[in-house]
1. Given 57 as the derived value for percent of Cα pairs over 33 Å apart, which of the supplied structures P, Q, R does it correspond to?
2. Of the structures labelled P, Q, R, one was used to calculate relative contact order in percent (Cα under 8 Å, 6 or more apart), giving 22. Name it.
Structure P
Amino acid sequence: MTNKNKNKLIAVLGTALIAVLLFSFVNRNDKLFTIAKNLDIFASLVRELDSYYVDDIDADNLVTVGINAMLEELDPYTEYIPEENSDDFRLMTTGEYGGVGALIGNRTGSNMILMPYKGFPAQAGGLRIGDQILMVDTVNVVDKATADISKLLKGPANTDVFVKVKRGEDTVSVNLTRRKIVISNVPYYGKIDEKTGYIKLSDFTTNAAADVRKAMVDLKSQGIERLVLDVRDNPGGILKEAVEIVNLFIPKGKEVVSTIGKLESVNAVYKTTKSPLDKDIPLVVLINERSASAAEIVAGALQDYDRAVLIGRKTFGKGLVQTTVPLSYNSQVKVTTAKYYIPSGRCIQAIDYSKKDENGNSRSIPDSLRNEFKTKNGRIVRDGAGIEPDRKIESKSYAPITYSLVARSLIFDYGNEFYRKHESIGKPSEFEVDETIYENFVSWLEGKDYDYTTYVEKALEDLVKYAEKEKYFEEIQPTIKDLKNKVTHNKEQDLITYQGEIKSALKEELISRYYYQEGVIESSLNDDDDIDMAMKVFSDQVELKNILTASVKRKN
């Protein structure tokens with residue numbers, strides 16, 4: 001055991017001993033005694049393991065594992081943050097870090113660049129999507145975990161880092177200078193048509209409200225008369241930023257959210273404090289099942305004030321608030337301290353972590369226990385299961401062949417191949433995968449493995465399994481054989497039948513090579529069912545008004 005670990009262990013033991021002494025002389029309740037007793041047991045256990053266990057133990061790791069196991073019994077959002085993970089935590093909350101500005105990940109067993117952020121060192125230095133990372137400075141990283149490579153790439157701003165990558169058959173080396181990387185909460189904004197603005201809000205880190213305000217001011221200067229705010233796939237973040245974004249659309253002095261917990265110090269009411277940027281512009285907010293936390297506060301508050309039409313699918317349902325509490329040795333704990341309630345009075349938390357079933361799993365709040373609330377105009381809304389849209393759009397389903405081509409990274413690999421051979425493509429809003437590109441892709445697929453099981457084939461497999469269990473197989477075997485012959489999938493035919501959705505996946509991959517994240521978002525607006533519904537709502541002012549009126553039954 002290192003001296004550092006032994007010192008930490010001594011500190012833990014000392015803290016536990018002091019707690020025991022204090023509680024033995026002071027008349028405390030049973031709960032405090034139980035805490036002190038178990039702290040003493042835990043510290044004694046670690047001490048005895050260090051003394052008696054056959055091999056050396058890593059006290060840091062062992063205690064961290066114990067802490068994490070304990071916190072898992074509470075909820076997924078209460079988590080321990082050791083000192084060495086503080087940089088990653090700061091990135092999640094502020095969107096800032098020192099590094100090269102690239103998203104990395106593992107594809108088919110290799111760590112590679114998945115997305116260089118435009119204008120930052122990785123992109124400016126020539127790193128591309130699909131570059132396999134071989135070396136960072138003097139460290140061979142071929143077999144290292146993605147998280148370890150990420151740590152090597154990060155570092156203080158204005159320091160140099162050497163990166164070697166494999167690109168196709170070539171090896172490329174670059175020297176980069178790390179910068180302070182600030183990831184915008186608004187990766188793209190623009191105009192859908194001459195009257196309609198669009199803002200993609202992907203996060204709620206520091207300056208999220210300022211990013212949205214800046215985008216909206218620019219769009220208004222371009223003459224937009226209505227706005228789509230997209231918080232799909234937004235995991236949430238800083239509550240204060242959510243309040244300020246709502247404030248862009250509703251008057252000063254209105255309640256946006258309140259938090260209620262066990263301690264008086266966490267109870268608070270958050271109201272708008274400024275004059276709105278535009279309290280009248282027709283507004284649509286796009287949501288889905290991955291819109292969570294602060295994203296749900298924005299969508300829910302605007303719905304409660306009947307200020308926006310919500311389009312998409314029911315949100316995640318996270319109505320819990322976390323507070324970061326400092327611990328010893330520069331560690332921290334992010335702990336759930338309160339639930340939040342939006343203006344109608346509802347809490348949208350979908351899972352009750354305080355109650356477990358017989359298998360130890362937390363349960364969703366049943367419909368019978370969900371309560372009704374009313375929006376400003378008297379529309380009925382309910383708690384306990386996320387935010388429900390005013391206009392529901394079903395999620396798209398894709399054919400097994402499309403899933404296979406994406407999951408096996410064949411579309412990703414073709415994107416790399418295409419980019420090496422083509423200097424440019426059309427603008428994101430105009431580019432399409434034409435027949436020439438598609439035929440080339442189909443030819444490129446020859447000899448590559450992308451086998452898959454269709455839904456009908458899977459159903460037949462299940463039928464055979466159950467028939468064998470119930471002794472019917474011999475009787476129906478000829479029929480099953482005939483069915484198998486008829487439904488055995490033909491990959492060549494599927495490439496024709498499902499070419500529309502395969503072309504769409506190809507289009508996104510190709511555009512990402514030339515125009516990065518912004519281009520992918522811009523291109524997607526041309527084929528988006530939620531956007532289509534938003535445009536229909538905007539085009540009918542009577543319908544728009546009716547959706548936000550209590551006397552008209554909502555459509556879902």
Structure Q
Amino acid sequence: MTITVTNQKPAALDPVHTISCAGDYDPLPALQRTMVDPLLEPLNPATPAVVTDDKGTDITADIPQLMLDAFGADTAQPGLDQSVKDLLGQTLVHFDQSTALPVGEAFAVQAGRRNKLPDPGPRVIYTAQDDVIPAAKGLLAGSTDESLFFASLAYAYHPNTLGFWFQSDAEFSGFTSWLAGQVQAMSTTLPPDTAKLMNDAVQLSLSGLTESLVIRKDDGDGNDEMSFARLMVNMLMSYIGQQSAQAQATAQGQVPATLSVGVLPFTVGELFCPRSLVFVNVEAHARATAKKVTREWNLINQSLSSPVKVVSNKALSKLTSLPRAAARAQAMGAQKMAGQPGSRSAQVKFRKAPPSRIDLFKDISRVLNRMGKVNKSQNVFRTTRSTFLKANRRDPNDINKAGRITSVQYMPDIHVYIDTSGSISEENYQEAVMMLIRIAKKLGVNMYFNSFSHILSQEVMLRVENKSVAQIWKEFRRIPKVTGGTEFKQVWDYVNASPRRRRRLSLMITDFEWPVPPTRENHPKNLYYAPCSAMDWDYMVANAEHYADAMKHIDPTLRQKLLGMVV
């Protein structure tokens with residue numbers, strides 16, 4: 001849908017808002033004031049701003065629902081997301097409607113555009129050394145505003161949380177002192193559990209890089225009247241509003257106001273119904289090493305992606321407490337993977353006909369060669385060459401005859417995940433397996449194998465040495481396969497959970513029927529996709545295109561990972 005906006009005054013979204021702690025929890029009025037009203041402020045007060053669709057129909061009254069549908073969706077919706085991006089691109093002073101970032105990171109895109117930062121991507125990488133630490137130093141020195149620091153953090157780490165930055169530990173202590181006074185004044189009206197948690201929050205310090213809390217298990221948790229989750233966010237927003245007003249009054253409009261505290265609205269969903277809070281010490285970031293900053297934010301993202309969220313009514317729940325304890329027990333390292341595609345995903349075109357076994361063989365070989373050699377694997381690569389450094393085997397006394405040297409190298413292992421959900425027929429499954437067997441025979445390698453639906457089967461190895469295709473298929477049929485719905489993320493998590501599996505070439509054979517989550521997830525770097533066999537090709541291409549479009553915020557290079565499908 002094409003959106004056109006007329007008579008609108010270009011705006012800048014301000015994330016500071018307050019939601020009442022009394023009565024039922026209703027964030028919609030705050031969403032209206034923060035995200036909708038600024039977009040509909042008229043340039044000429046005598047005439048209202050008007051939003052029309054591609055048919056010329058006035059849809060101004062539908063904008064609140066449009067925003068709610070986009071920001072509250074559980075799955076990525078490329079068409080709806082692009083419509084909202086078009087709206088924001090026409091109504092905001094700083095916004096790039098062509099951004100590949102998810103629409104939920106609208107505030108990050110606004111901050112990035114304000115500071116003329118390109119979108120993060122395969123060839124635009126934001127780091128602590130080059131971006132976060134310099135931005136923190138600039139914010140302390142007053143040479144840059146808070147938007148650059150926020151954009152640097154958001155573009156480097158993309159945490160799905162609500163953050164608040166404080167200039168230093170002393171500034172955070174100022175907030176906790178103010179909070180203690182507010183809690184004391186409300187002591188007679190607070191529920192006992194909330195009073196206990198608020199008194200614990202007053203004791204927090206921010207001597208390190210960050211401090212973080214889990215305040216909700218899910219969107220429906222912690223929404224009772226005067227709950228800790230509601231009251232804590234209300235107090236933070238009220239304090240920031242007061243500090244901003246004081247700074248504006250001090251500046252008297254002569255120079256930009258100097259702030260010592262602010263909001264880090266990493267995602268819109270967390271801004272209005274946060275499940276976790278992260279307090280950020282700017283001074284500590286400015287003084288820390290790049291390695292320490294990166295490790296801290298990786299730990300936060302690891303904690304956010306953990307399926308276990310413990311929220312207590314009796315004690316504060318620290319977001320990173322479990323990962324920090326695990327890190328103390330065992331040092332955790334990350335290994336950069338080689339063999340990643342470039343940034344041509346927007347240019348690739350789909351094949352007009354299904355790929356042959358030769359096409360898939362060529363694509364798999366290309367990826368393996370790009371990934372390089374490994375120390376040990378099931379994928380053995382032998383080369384033989386002539387040399388005079390070794391005696392000839394048939395005539396070892398003749399120095400004029402060259403001998404032969406055989407070198408053994410190892411290519412990455414291949415691990416195949418076949419979609420066996422309800423949309424995949426027995427014929428599709430059999431064709432996919434036979435194709436794999438023939439490719440494995442041609443490559444001369446053993447392959448690891450799992451089937452998956454909404455559950456994952458046990459890992460087995462497909463051995464091909466000294467066996468015919470019929471013998472391999474007969475053995476393969478004995479392996480139980482799972483059935484049910486479709487869940488790609490379990491495969492992602494399974495690959496990422498093991499350094500050994502991360503080094504393999506993972507190949508998922510599927511029909512691409514899976515709703516992509518709107519949140520930023522950790523997609524395995526060496527996971528590629530191939531289409532199911534014996535299915536309508538136009539249908540397969542349509543599914544793959546939709547999947548690739550929906551995955552732009554998770555892996556913008558995904559089109560290049562569709563083996564046998566693109567040219």
Structure R
Amino acid sequence: MLESLSITNFVIVDQLELNFDAGFTALTGETGAGKSILIDALSLALGSRSETGIVRNGYDKSEISATFNIVNNHDATKWLNENDIETEGGLLLRRVVFSDGKSKAYINGSSSTINQLRELGELLVDIYSQNSHHSLLKASTQRDILDNFSNLKNNVNLVKKLYKIWHQLFLEHEDFEKNRESYKLELEELSEKINQYQPLEFSLENWEHIQQQHKALNNRTELILGAQKVLSILNNEEPLAINEQLSDLNSHLTNLVQLDGSLDIHLKALDAATLELVEMRRELNGYAQSLEENHELQKEIENKIQLTFDFLRKYRLKPDELESASKAWQERVLLLNNILGESGIEVALNKAKADYDKAASELSHQRAVASKNLSNEITDKLKQLSFAHGKFLVNLKHIEASQFGNEQAEFLISTYQGAEPRPIQKVASGGELSRISLAIRVCSIADTNIPSMIFDEVDVGIGGGVAEIVGKLLKSLGEANARQIFVITHLPQVAAQSRYHFKVSKNQVNNQTISHIELLNEKDRVNEVARMLGGVKITTTTIDHAKEILS
């Protein structure tokens with residue numbers, strides 16, 4: 001959602017700071033006051049093409065900044081993450097345009113390309129006007145509108161998944177046909193590698209263990225002497241033998257316990273230490289004997305270490321990489337055996353194609369039903385918007401199998417009786433296209449991802465009851481999921497339905513024309529609607545009429 005817009009030295013705007021909220025906002029004012037300048041400025045912040053003549057006279061550059069709340073805009077957040085741009089604290093788009101037409105772009109303070117600004121901008125705001133390209137003219141948006149209208153998200157995702165599987169197997173099959181012999185050679189090499197690996201009985205845990213064993217055996221003499229020294233201390237072979245001292249301690253403590261039972265805890269601790277030392281003596285005896293008797297073990301360990309080092313060196317691997325590498329070899333061998341088998345990849349390829357065809361056919365059926373329903377709903381809305389003989393048609397064009405299915409949705413329209421439906425961008429004028437876009441959005445707003453929409457010239461060529469309908473439709477759009485709807489209008493019936501009302505005016509300051517914009521309070525809003533109703537001279541009657549349509 002657009003939170004604020006700052007404009008400096010842009011055409012007839014010197015300095016402008018505006019804050020916005022969710023809902024329907026109307027912008028009104030006399031012709032030439034600068035209403036469309038706001039859209040042009042925002043469009044630049046969203047990545048539109050810059051040109052000469054937009055910098056205010058007497059200045060070398062113009063600057064436009066727009067801040068957005070993207071907490072609920074998952075597409076924009078995803079785009080920022082994919083492009084490694086900081087997302088904390090909202091989103092700031094900034095565009096600096098110089099008098100020669102060149103410009104610089106920034107996203108959250110980081111320099112960016114105009115193309116990046118445009119890509120991100122398309123996820124933030126849709127602008128419906130005669131001179132602005134908007135998402136509804138894109139084939140991808142038209143397809144998404146149709147799919148979202150009938151809740152086909154699960155079908156679409158399934159088709160994408162199955163197409164990916166089929167396409168990958170197709171590429172594998174093509175690759176296999178070109179490289180059958182190389183696959184056979186690869187299988188032979190992998191099989192030989194696995195045959196050399198298996199006798200190693202390798203695991204990282206075992207590898208660390210035998211290295212420790214090897215180190216101990218290489219230091220056998222020193223370890224045996226050290227163990228024997230400890231045993232001699234335990235076995236009363238030294239003047240200060242531990243066992244003899246422990247026996248004396250036990251005797252003394254036993255006598256003391258007879259005099260004071262509270263000392264029994266120390267006697268128990270001594271008994272436990274004595275048992276631990278007995279166990280130590282037993283284990284050290286066994287350890288010393290094992291070192292003396294394991295010459296064959298040392299030879300076996302040294303041989304296994306050497307074989308492992310040779311294998312690692314041959315295949316340029318590290319010990320901690322070997323286990324995962326062996327799993328990859330096994331998986332690749334299994335795949336190659338399947339590919340080179342009698343049925344091979346063709347069975348899997350045919351099954352994947354059949355699975356895709358089934359899912360895509362079901363999606364085609366659902367789209368055919370949805371296209372009729374959506375066509376009827378939008379046609380009905382068009383009739384409310386003064387297209388008495390207008391007809392909207394969702395045409396499903398067959399395309400080659402793709403991740404999007406077997407057809408492309410195309411929006412067609414005829415605006416007068418007997419006309420052949422044609423693509424909306426080729427038939428409608430600027431004002432008509434805005435009203436057509438309004439009808440489409442009213443029918444499909446529930447699942448659209450764009451949080452902010454701007455309609456310019458939506459009321460061209462209409463008036464009276466139709467204008468009131470347009471206003472109510474815009475109001476309903478603004479109330480749907482806390483969206484933002486901006487409308488530039490000349491019709492009081494449209495402006496009266498808005499939640500917020502900004503007035504754009506122009507003044508002469510130091511022989512220069514300056515555009516000004518302000519948020520109207522209740523009294524000023526009555527006056528502005530009265531001006532729109534009655535022209536230059538505002539009478540009591542027009543004031544009363546303004547109050548009536550605002551109530």
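1. Values: P: 57; Q: 52; R: 65.
Label of the originating structure: P.
2. On the way: P: 10; Q: 14; R: 22.
The read-out comes from structure R.
Every number in this text was worked out from the coordinates using simple rules, so none of it is lab data. Since the model is a prediction, treat every value here as computed from it, not as a measurement.
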